[in-house]
Structure P
């Protein structure tokens with residue numbers, strides 16, 4: 001394997017006396033999807049905030065393309081090719097799709113004015129290259145469905161040269177059909193050579209597109225698996241606490257005996 005785009009080893013983060021993350025290791029390769037799964041409070045948000053430069057880790061090793069790193073800001077993470085799309089998308093609903101696509105990086109004319117024609121053309125092509133067909137990129141982004149907004153955000157990250165795309169619960173608030181559309185574009189980003197980190201609590205959304213899985217619970221790694229090491233039934237069972245329930249049942253039977 002080539003050098004991973006991202007690799008964490010025994011990474012940890014505390015907030016005062018609260019241990020938010022402890023001894024978590026994972027890897028993200030180009031052209032692959034690493035799914036981070038867990039319920040609320042599992043540590044998923046803390047992990048992605050470290051990867052995205054929002055917070056710094058307290059323990060362990062965090063490497064980007066083999067280089068030990070400690071980001072001081074999200075801007076620094078972005079400069080290293082790590083783009084994060086949060087669940088509550090940072091969009092301006094009343095602004096057009098193409099203006100949201102650029103958001104501060106609009107192309108300009110020789111006189112310094114925003115080049116609307118080029119902006120529209122670039123946006124339409126970037127979306128088309130990802131298989132997203134919007135008839136009018138001048139329409140307010142607020143008129144798009146939740147799935148379409150997620151897809152625009154993914155296309156934006158690809159266009160601006162992201163090497164790693166971190167997606168924070170992109171399907172959480174979506175219906176079955178829209179979730180399927182978003183997962184299709186996740187697979188496309190993977191196939192274009194990006195390393196994707198997909199954060200989700202839904203194993204049925206994770207399994208079809210993933211290459212590996214990291215299961216978190218209460219800030220610790222419950223397990224780490226390549227896709228050929230675990231099937232969807234076992235993945236679901238572990239997320240539901242099946243192993244803990246079996247252990248508890250064994251203890252109860254032993255106590256009764």
Structure Q
């Protein structure tokens with residue numbers, strides 16, 4: 001038993017070290033005074049100041065945040081509607097095709113998705129004159145397309161496991177179906193919708209391949225900007241940006257853990 005426990009502890013330590021030592025090194029080198037990202041030249045916070053004075057990084061960051069928030073909201077709306085249709089509407093003609101079309105972006109390579117969307121936007125521009133140029137709108141549509149599939153899967157699983165007795169009781173009391181959806185169903189699946197929104201936001205903020213296909217001049221997202229800098233050599237201001245992102249994510253997870261821990265005793269009582 002002791003050998004097994006030591007083996008398990010060793011595997012856990014190795015796994016956590018493999019995951020978090022690179023993140024710690026990024027934070028460590030963000031305080032490097034040297035212009036070379038991997039050569040230590042003394043402690044300094046100069047690159048955080050350089051980061052906030054770099055308009056290209058800030059523009060790419062704000063563009064990515066706008067796209068992520070917009071696409072996550074649209075994906076949550078459409079994904080929730082798709083999940084409701086698949087679970088609550090029973091069997092209908094074309095249900096298998098509809099389900100396959102919803103889940104196909106999950107297994108479709110991003111290169112194929114990006115290329116197909118690029119051809120779609122080019123054809124639409126030739127036929128209708130829209131979009132005039134590829135940028136915020138086209139990237140948002142592209143991210144909504146593949147993020148909607150993740151939201152639909154999450155909402156569908158939540159609806160499948162949910163007890164329908166409350167909805168049936170509300171309809172027995174004279175509540176109309178639309179009122180049941182807004183007063184009963186949506187509040188019950190709200191945690192799944194929030195999870196889907198956060199996942200869609202993260203996927204959009206992290207996407208590089210699809211955004212590279214459907215973006216145009218002057219609409220580089222943050223991953224595209226960082227990738228272009230990596231090809232020329234990572235500078236310490238990129239480490240500073242990564243450190244701030246790690247800080248924001250860590251604080252968010254800490255707040256979520258505290259809130260969850262406070263609400264668990266109330267739910268159990």
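Read-outs throughout are calculated quantities, based only on the coordinates presented, and are distinct from any laboratory measurement. Treat the numbers as computed from the prediction; the structure is a model and nothing was measured. Cβ atoms are built from the backbone, for glycine too; each structure is taken alone.
General remarks:
- Which of P, Q yields 1.49 [Cα Rg over 2.2 N^0.38 Å, for residues 94-133 alone, calculated]: Q
- Relative contact order in percent (Cα under 8 Å, 6 or more apart) derived as 27 - corresponding label from P, Q: P
- Test item: FRET efficiency 1/(1 + (r/R0)^6) of positions 62 and 142 (r between Cβ atoms, R0 = 25 Å, to 0.05) calculated as 0.85, pick one of P, Q: Q
- Which of P, Q yields 14.1 [mean count of other Cβ atoms within 10 Å over residues 70-77, calculated]: P
- Read-out percent of Cα pairs over 35 Å apart, computed value 35, structure in P, Q: Q
- When distance in nm of label points 7 Å out along Cα→Cβ at positions 54 and 158 is worked out for each of P, Q, structure Q gives the greatest result.
- Origin of the derived value -10500 (helix-only ellipticity at 222 nm (-39500 (n - 2.57) for each DSSP H run of 4 or more, over all residues; to 500); candidates P, Q): P
- Structure responsible for 10.2, with mean count of other Cβ atoms within 10 Å over residues 110-117 calculated and labels P, Q on offer: P
- Highest-scoring entry among P, Q, by mean projected area of the Cα convex hull in nm², for residues 6-149 alone, is Q.
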